[in-house]
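Each structure below appears as structure tokens.
Nothing in this text is a laboratory measurement; each read-out follows from the coordinates by a stated rule. Values in this document were obtained by computation on a predicted structure and should not be read as measured data. Cβ atoms are built from the backbone, for glycine too; each structure is taken alone.
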Structure I
Amino acid sequence: MSMELPIAVDAMGGDYAPDEIISGVADSGVPVILTGPEKVLSQHLKDSEIPMQYEIVNAEQIVLNDDNPMSALRSKKESSMMTAIRLVKEGRAAGVMSAGNTGAFMMGATMMLGRLPNVSHPAAAIPVPNATGHSLMLDGGAATDSDASDLVNFAVMGSEYVHHIWGVKNPRIGLLSIGEEEIKGSRSAKEAHQLLKLSGLNFLGNVQGSDLGTTSVDVIVTDGFTGNVALKVAEGVATLIMEIVKKEIRKSSGIEKLAALALTPMMRRIKKHVDWQEYGGSALLGVKGNVVIAHGKSRKRAVSSAIKLAYELAKTDLLHRLEESLNKHHMPEEVAEGKDKGNGDSRKK
């Protein structure tokens, strides 16, 4: 897709819209189309006096955080969110970003843009910090009822993303399960394990929840329910640790406080490494468009990062690469079932 096209940005999505969205757009340096009430956005832009490359497409309706996704899709077709998605469908934008109602945004993008070949469920691809950098986990919550073929698709798409966006050659793939042994896990996980062994991908086997911060795999594959729970538990533990550290520093002695002060630069680097605002958003892989989901609490820095990600997805032509790889690794259902049955029979003998 030509990068002469701008990124469509839902200016009214998120807890701090439109101020922080506009500030993030300016910080990104990426040409955009802002969607939202034209009078409101024009006034904010005038007051902010921020130099930026932008166009405004008027959209009077706003999708609220508590709106039912399907209802929002049907009754708020002219909302800032749905208008931004439509700009991609019409070929007027290279990608789209929103920090608004996640369910409505994912459903709108999937239904309006369609799915890539052989994809039943799109996946939210979310960076997970580890000791040496990041792994990419998918699905992070887009689909909660994924089967074995979905998990294989997630591995394929995650591998292409990590290769072309992060520059990792031959990405290592792990399947999130309850044990390292291939016989452990849910039925879909065990079936996916067998299919991944046959896929030709660089599949290393199962990884466990306790491996998330230390694992050496580049792509972590799981269903959306498990992935979302794992991510939120990890975020909660990280927040807990930081709060405990702050509490201990506050009640520490003078010498300990001096030591803590000396460690401040290191603590800032650690915080930056695990800060979700550094990557800003997650790509929705499997839809026919460059779609980036930003956190609802996104402020300037996170918004800027999310817009840059949408730009990068378009610049690398990731959609075309995903489609080619999905076709290459697609295993017809009857073949997959035959392989599963064959593996199952061999274990019984």
Structure II
Amino acid sequence: MSKRPDVYYSDYLQLDKILDAQYPESDKEGVEAHDEMLFIVTHQAYELWFKQVLYELNSIIDLLHAPEVNDNAPTMQMVVHRTERIITILRLLVDQINVMETMTSLDFLDFRDLLRPASGFQSVQWKEVEARLGLRFEDRHGKGYYTSQLKEGDVKHVKHIERKPSLLDLLNGWLERMPYLNHPESWPGASGNPEEHPFWKKYRSAYGGSLLEIEQTNLGLFDALLYGKDENPKRRLSAKACRSALFIILYRGYPLLQMPYRLMNGLLEIDELMATWRTRHMNMVHRMIGARVGTGNSTGRAYLKAALDKHYIFSELAELNGLLLERRNLPQLPDSLTSLLGFGGVNGTMEQNA
């Protein structure tokens, strides 16, 4: 057998390509603009991290696309682990703005006009991250501007990605398959009507009793989210999925619900970190260019502010936290179900027909 060639560090990392990929426009124009190198390197680093986020995100989507997902098996651990890796990367992306902010407004002005009309808004990978998580075109701010700055091939690619099932779509299907509230030994005779289910009848009564007088309208929200009495066609999580998600949040102390809870909590953290990144970016833009338009001819800070308010992806999960009841007042689960949810549980599969 022939000896495998030695792997050399710079060849393995393709450093000849990476380190020879910085060509400041100011150098081409013979203009002194020292900070353009920092600007290029920082944005290239962002794109490399976006690539890793997509790599993790696509693998999570593939795992959750299976007809069944066993919550008591390595698959769910991998989903949670990779979700938490995305969270760690997003924290790094937020912190990376600190490096960019070592550049002053005058430093930026030295080369800013040479970039037009290039803009971070043309990042196809960031649009792909948003779409794969679940941000739909119709829910975006500035839909007319959204793809207007992209090349034709990039527009086609983004539109293709938007047609694929997103993580939010798969989350809904996965939650709908949760079998624990349909466990026949635990809830004998329970009808298919959630309003008549013994658990939800008891929980709604206890929840209503916990509300202050000025909070009584929350019962309407409870019925809208958990019983499907909501006429908003834009909702992404079904009532059945919301019931499963709230149940997981409430009883996450049971071993079999730990991983599902960590996944949902991780998605909320991803939403929060993406909003934090947008906020830092917005404030940096305001600090750097004030009221001027962006290099891509957007309205700068005003556009970013509107997108920040509208581009939360997992807000329907966050809404459920307004329907929580104190642990001490939670309905006691049947022994047969607590046994199933404990370490002795043998069927943790969210089966397609459950």
Structure III
Amino acid sequence: MRRWLYFCLAGLLVTALNGCSEEIGESHAEAPHWVRMASVESASIGRVTLSGTVQARFETPVAFQVGGRIIERAVDAGQRVEPDDVIFRLDPRDLEQAVRVAQADLDTARAELATAEAETRRSRDLLRREFISDQAFEQVELAERAIREREGAAEARLAQARNALAYGNLTASRSGVLVDVIGEPGQVVSAGQTMAVIASDGPREIQVFLPESLGIPETATLVGTNTGPLDLALREVSGAADPVTRTWIARYRIVDPEAVVRLGSVVRVAVERELTDPVLQVPIGALNERGEGAQLWVIETGQARTLPAVVVSLDGEFAYVVAGLQPGDQVIALGTHLLQDGMPVRALPQD
């Protein structure tokens, strides 16, 4: 009896301890994270500076018209090419065999045609001497016509095989600079697979992402270059804003045709335009980017929540954005890269 009582007491003690540990674990898991907050301030920006990239007016992807295995890469990215310069070469053995097969088919068709033509001449003589009927002669002519068609088809297949052999050398279609080269020797590629991109000679353009609130300025200025400010004029803009970032992709041409800018470099584009929405100033640490556009973090009912934002400008300390906030609202200022949507958080007391 006493032993049974001991077992009962031990079981109750273990149950109580497990319950306490679960409560402690749950309370620990639900403990909110402390975050530092900052106030949103109003900013007045008459000149908006955006980041842009220098691109060629025409960028042409080049690809093989036949598939095969690469045996030679003749160029590297950044190298200049001229028309007909070889970029890649494919293993020609299969292509050469296809040419030999097509040539043999054509030779066979020509031999058969020569025989058919001779048979037609003999049959015509026999018809004239009334040794065969008109119907028999028509059959001979029909056979010759069919063989002649096969000869034409064989000639076309031989021309295709020779073209394919020539396509085994991927050449530049125009002069320019290779901004990207993808293939390597030994790689098996398919027809139409992009192997390189040629930035053609000619005018250079600046591609920028325009915030929705900024509109579509017709002119802009390229700043921060060695040659000084350069005037820009809008050439084209995307037909619709990106549904996530709410920005338009715009391309501005450099007005001065003699201006020299480095292809692919990141530049600053100044736009003299009044924004339709108020610009807000937030600490640069409050801005977060996770592949879905810029965003800020706020606290709602004790949880961290994301808020989409459009970046207007940046400096070393602050970010100037357009977002659904008002001056005086609070945003999470530090450690936003560690937050998850819905995570319990608590604001640290303001200093």
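Quick notes on this structure:
- When distance in nm of label points 7 Å out along Cα→Cβ at positions 38 and 286 is computed for each of I, II, III, the largest belongs to: I
- Origin of the derived value -17500 (helix-only ellipticity at 222 nm (-39500 (n - 2.57) for each DSSP H run of 4 or more, over all residues; to 500); candidates I, II, III): II
- With P(r) over Cα pairs in 10 Å bins from 0, in percent derived as 6, 24, 30, 23, 12, 4, 1, 0, matching label from I, II, III: I
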